[in-house]
Structure P
Amino acid sequence: MELKNRVKLSAILVIILIIGWILINGMSLGNYKIIPVKDAINYGLDLTGGVYVVLEAEETETDPITDEKINRAIATIRQRIDALGVSEPVIARQGDTRIRISIPNISDQQEALELIGKTAQLEFVGPDGETVITGEHVMDSTAVYQNNSMGIQEAVVSLKLNEEGTQAFAQATQEFLNQVIEIKLDGEVISAPVVNAVITDGQAVIQGMGDIDEAGNLAMLIKGGALPVQLDAVEIRTIGPTLGQDSFDKSLLGGMIGVALVFAFMFLYYRAPGFVSTIALSIYIILFMLSSVAIGYTLTLPGIAGIILSIGMAVDANVIIFERIREELKLGKSVLASVDAGFKRGFTTIIDSNVTTLIAGVVLFTLGSGSVRGFAVTLMLGIILSLFTSFVLTKRILKTFINASILNNKKMYGA
């Protein structure tokens, strides 16, 4: 039994070291490449810079600019940027007719600017020149592959129409059977299919796409909705990180020193359980990095603050548990019984404090925007992982050490 637990512990330590090394340095396995975690994480404007653009609404005598139109334009632009997979954008109104946008960590800035500022007025126009349906009648749009008349697979945009659009389109396809219905985007014909059948199910397809990326961009524009006003770019420039690479490197070094000091304190003060907590916290940091990459989280300065706070809460949970274990040992209980009782007694206190903080994180995420939401994400993710590492990993690892007859002396617990 002791040998089995010692082998288990050795395997855990080896796996932690291997995963940690891969996260720091990356690894290549044939054609499959794992990049270092620092390169896989998205960084915000303050850490990596991005693109800055100012859009101005164009006013005409027949189409005056109103606060309602500017607010709708901001909402549409935000939806489009979210569809690009960009997190933590800064979108704000500037004066009466301008919108200021800062987009972090974007690879193709020109393409993004075109998508943001495009009006995306979609129209299906019959041979009589009358508009059959518009983008307002579209409930959903997605980029898919389908076979054309020659059996060749091509990228198209699939549209799902609302009830009003379905009726209007059914009537139009019946009226213009075997005729052309042009599909126009911002007045330009992008597809001119011939109506081969009456379409009554509210499903329409836009053909003539170059590839699936072009189809995806168009689908995103249509789904995001048309801009209520014409917007012209009056300023476009690349912006650098406000924090600076040197300051960022120093922040990382400071963070590593801080974690090392925490590990040293836990080991020196709590001895055996402190050593186990350093193993569990190492796993916690690994899980946090992997989770951040998996959810596509964008790291900013407030996000770093959330990470530091969540690490502190993870340590705090271990401190509460270890103090309870010491109290049980002083009552004369065995090491294993003290560990079980310590985790059981510390559970309520830790849950209460973490749940209230989690509720605060949910409120910040729901009501906040930009960097505030970034802080809330790291805080909530940290709390969830902290509870997992404290009550599952730390307990299992500590009991494995005890069952392996390595940490079963009361003196090792400071009692």
Structure Q
Amino acid sequence: MVRILHTADWHLGHTLAGFSREAEHRAALDALVEIAVREAVDAVVVAGDVFDALNPSAEAQTLYFDTLARLRAARPHAAIVVVAGNHDPAGRLEAPGGLYRLADVTVVGTIARRPEGPDLARHLVPVRDARGAVGAHVLAVPFPRVADLPPLDGEIAGSPVVAGVRALYGDLIARAKAAIGESPLVVTGHLHVAGGLESDGAERRILVGGEHAVPPDVFPRDAAYVALGHLHRPQAVGRETIRYCGSLFPLSKTESGYAHGITLVDVEGAAVSVRHVPLPRPIACLRVPARGALPAGEVEAALAGLGLADDLPAHERPFVWVTVAVEGPAVGLHAEIGELAERFPVRLAGLALERPAASGEAAPDAALAVRLAERAPAEVFREAYRARHGAEPTPAHEDAFATLLAMDEAEG
């Protein structure tokens, strides 16, 4: 039996409302290394989005390499496999190849090919138990970029992008199975699989060509386990052995209620068992109020009611999302709530304004679809202002918008 730790979507370098998440990342990765030791894992698979940006900071890269070094020291025999996600700089992730080889770490940013097809030596990694016996193999497949998809011949039924992804996985898995025989195969993926629940405002719709998701049957049933990254909610898709492990901690308001963590996968021949292990929440992520909205005049009392210690260090202060009920214009309300939050040991992560629906208001799908290019900019501005503030823009606002529009037209 071999045990695999499946993690993904670290998003090192992520900030929230301008606040660094580095302290949270360090705490979460400390916990991840502790789990790897406690659970005596034989492999660690990172299924993409190691970094939050294509140009990660020096601090983010240092934390990444330090974590790999700690995992290697903690589990000397374990396979460590990292694949690139859509947020990652694929080439830069692969660049320290010589150092990775010294540390016996496999990092795959792009599909490696030879004239005869994919280079399995770059993508297929054996997983050995503590005695050295091979108990499974990992097929490391990164986020499928345009250049990674194979050419397709003949007429394609349905989406050519989905067909390309299906062909890519079909070819890689067939070659891998031919090479390893009956050994269980664990496949990685960083993409949206249809049926997976998204986190509003957190994950990009990423498949090339404008496509959004691939069906679960892209992954054949003879794959023992599919370790997915991209969606931040821990969940199975299609079948129990196709799983997103989720991110390390909340990266947006939508994610504040998730049981963030890692997934442990035990593989013994044809038998596979899956266990999600929650990680301790490094910093509290709170909604004020917990449900619904409250008047602006009650926000101060609600923040005081959190009962937080005034001497909390800045990096330990909880993130707070505030929802305020408004009926009229809300000009200046964002600044007002921001100043109010600064009096308390919290970090204001976001402010949402909730308005009562107007009587007789048409349903969103009742309006005729109109292309943005067919509408006058001033009309779009007035509509956006009304939606945001619940009132008509003043002449001063109209003049300011007209000035900005004229400047934009003069520049372009």
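None of the figures in this text is laboratory data; all of them are computed from the coordinates on show. The structure presented is a predicted model; accordingly, all values stated were derived computationally and were not measured. Cβ atoms are built from the backbone, for glycine too; each structure is taken alone.
A few notes on this one:
- Distance in nm of label points 7 Å out along Cα→Cβ at positions 54 and 198 - highest-scoring structure of P, Q: P
- For -8500 (helix-only ellipticity at 222 nm (-39500 (n - 2.57) for each DSSP H run of 4 or more, over all residues; to 500), calculated) the corresponding structure among P, Q: Q
- Taking Kirkwood radius over Cα pairs in Å as the measure, the highest value among P, Q is held by P.
- Computed over structures P, Q, distance in nm of label points 7 Å out along Cα→Cβ at positions 126 and 334 reaches its largest value in P.
- Once distance in nm of label points 7 Å out along Cα→Cβ at positions 38 and 382 is evaluated on every structure in P, Q, the highest one turns out to be Q.
- Of structures P, Q, the largest value of mean count of other Cβ atoms within 10 Å over residues 134-141 belongs to Q.
- Identity of the structure behind 14 (criterion: relative contact order in percent (Cα under 8 Å, 6 or more apart), calculated), options P, Q: Q
- Structures P, Q were shown, and mean count of other Cβ atoms within 10 Å over residues 22-29 at 19.2 was computed from Q.
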